[in-house]
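The structures considered in this document are given below.
None of the figures in this text is laboratory data; all of them are computed from the coordinates on show. Quick caveat, the model's predicted, so the values are computed rather than measured. Cβ atoms are built from the backbone, for glycine too; each structure is taken alone.
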Structure 1
Amino acid sequence: MAEQQLDWKQAKDFLFQVSSDIGAAMFGALNYIGDRLGVFKALADSGPVTSAELAAKTGLNERYLREWLSAMTAATYIDYDAATAKYSMTPEHALVLAREESPFFLGGFLEMILPNVSVTPKVMEAFKKGGGVTQSEYSPETWEAMERSSANIYRHSFVRKWLPTLPEVVAKLNAGGSYLDVGCGSGRAAISVAKGFPDAKVFGFDAFKGSVDRAVANAKAENLADRVKFQVVDCTRLPKSEFDFITTFDVVHDSVDPVGLMRSIREALTPGGTYLMVEVNSSSNLEDNINPMGRMMYSISTLYCMTVSLAHGGAGIGACMGEKKARELAKEAGFTCFNHLPIDDAFSILYELKA
């Protein structure tokens, strides 16, 4: 057999690609530090500063800050003026890194880096033995990171932009209809509906007590404890024919029993009720996801979404299930109406389902 001829340019190019990815992984830890210690926000608020001035402003060690600032400069996250030895952040970059209320803010994803990476040894064991990592094995910071990473949906999109595409739902909520968020997490979807529709009856159910505890605390902080009812519930056993509107936000692909969950949701809807299924904006086909978004979502899925399902012997669908899989699950669960809503969102895809 003839010896295979290597393309040395291709090998060299791939060497640089992997080197870049290693750098990105290490740099992710510095992003986590910048978010958790408030350095991004301090930079955004201060204008051009030296490392010593930033140290005085933040109370952090100057030497560590100087090295951190060098990494940020090398990655072009911030600007550096060699003549004055001052660092600065553009207002556009601040929208992504420092402004919590911005629709572009990604601080929650930065916070997610360490909790997800820290379970890597346990995920490695699952590679060898099967099974997975249960939610209880993740650090409490995981749930704060998830809440922050999804906050923009509830702050800017869900009630203001997405619900208007469902006028029948809006009419029912305005008339005092009932709403349930399944897999409610920290409760932000339910809280946003309670704010936007004062007459609606609002509920949030989740199987994980840690999430429900956060949701209850969030509702209390918003003075909505008497308006929103959060409960620990096996969401594959929902009460029947009770809710006019039900939502899931990135829940189905994590589910142990996605068909059982969706069947339970269908049976929990009142006649003519609507289920809004929000999932990751990806394709069911791997070849369509060969891009930065695909890289991020398959990685998060391996370290969280898929493994928390497989930990309980579940389906382990993973984050990038796409519309094809969503339609299959909906049909198997007994839904007869499946509508891909005309929402253009970088991270989310929306489906309207009816029995």
Structure 2
Amino acid sequence: MASKQTALYDEHVKLGARMVEFAGYEMPIKYHGIRDEHKRVRETVGIFDVSHMGEIEISGPGALDMVQKITINDAARLVEGQAQYSAMCYPDGGIVDDLLVYHMQDKYMLVVNASNKEKDLAWILENKLENCEVTDVSDQVSQLAVQGKKAEVTLQKLTELNLNMIPNFSFTQGSIANVPVLISRTGYTGEPGFELYFENQYAVQLWNAILAAGKDFDIEPVGLGARDSLRLEKKMYLYGNDIDQTTNPLEAGLGWITQLQKNDFIGREAILKIKEAGLKRKLIAFILDNPGFPRKGYNVFKNGIEIGYVTSGTVSPMLEKGIGLAYVAIDFAKVGAQIDIDIRGKKNSAQIIKPPFV
């Protein structure tokens, strides 16, 4: 099947982006360098095309009941204009996907990972309640993320809305550069920033307006490569690496969004049993003591015994050290403990730290 393109494909090519196939789309992995793009976001501001993400709307009288059934966080706590980090689970407690839930005026919007869009939609439809409608609007919606300390002053030049009044995990509807936009503040880089949702036809107009507004702060377009290293420095998960069908929210450190006290949701019984039995492993964060590049799939050892495996790894552009996440046996998961990462046959010592890395 041919790869799809976002409405900004031609802009990426014009800017010299290296394009790769990702989640069925041709996406920019980098423009001139992952490290430089990463540092630009940490230091001032960067703009990301994340139009490949999935947007699924649930409406009708049963919308809240439906969202409560399929997600593990408590969507009943959301007032209109708020967003929430959550996840969907299988009956055995394995994770279908992690996602954002937006409480809009008369519906909920679920923003799901690009690589899981079809699977998620099928799962939602399979578990649909009778008194609600499920609509996949992914192909009609573009999404830009503007991230970094200078994100707010950049966007403020283009709107009469007071962006400072949008709290974390909240959103509003308004106009930016004369484009009708849903403006949200959820963030995945650990820096202040906004996500903008709008109709595809406005993508080029908005992209270029933001690049022009951010010129004073050396704004740069940022590709998927830096997006990955930015999220890892803040211990934010990547589905397919750190969480998937074989992992449960408790061992992944997502107990804080797993609201077991709310009425029945898919996976609740299994997660309760896992909690009662006690965790067998845990997702930990580590920093290498010496130079090295930890990668997904590398094995983790303690005193020569294999105790787990790396799920995500990189060399942190900010720390200039190898960092990563790994599942390890629960007895070896204490912060401050020393472990060894097998990097191509050589044991590299590492320390378990309390995240985030930066």
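Name the one structure among 1, 2 that distance in nm of label points 7 Å out along Cα→Cβ at positions 196 and 220 of 2.1 was derived from.
Matching structure: 2.
For which of 1, 2 does relative contact order in percent (Cα under 8 Å, 6 or more apart), calculated from the coordinates, equal 12?
Derived from 1, not from the others.
A follow-up question, please. State the single structure among 1, 2 that was used to calculate distance in nm of label points 7 Å out along Cα→Cβ at positions 60 and 108, giving 1.4.
Answer by label: 2.
Upon calculation of semi-axes √(5λ) of the Cα gyration tensor in Å from the atomic coordinates, which of the structures 1, 2 produces 32, 28, 17?
2
Out of 1, 2, which structure matches -14000 when helix-only ellipticity at 222 nm (-39500 (n - 2.57) for each DSSP H run of 4 or more, over all residues; to 500) is calculated?
Label of the source structure: 1.
From 1, 2, which structure was mean count of other Cβ atoms within 10 Å over residues 84-91 = 15.6 calculated on?
The read-out comes from structure 1.
Ok, one more. From which structure (1, 2) was mean count of other Cβ atoms within 10 Å over residues 20-27 calculated, if the value obtained is 17.5?
Clearly, the read-out refers to 2.
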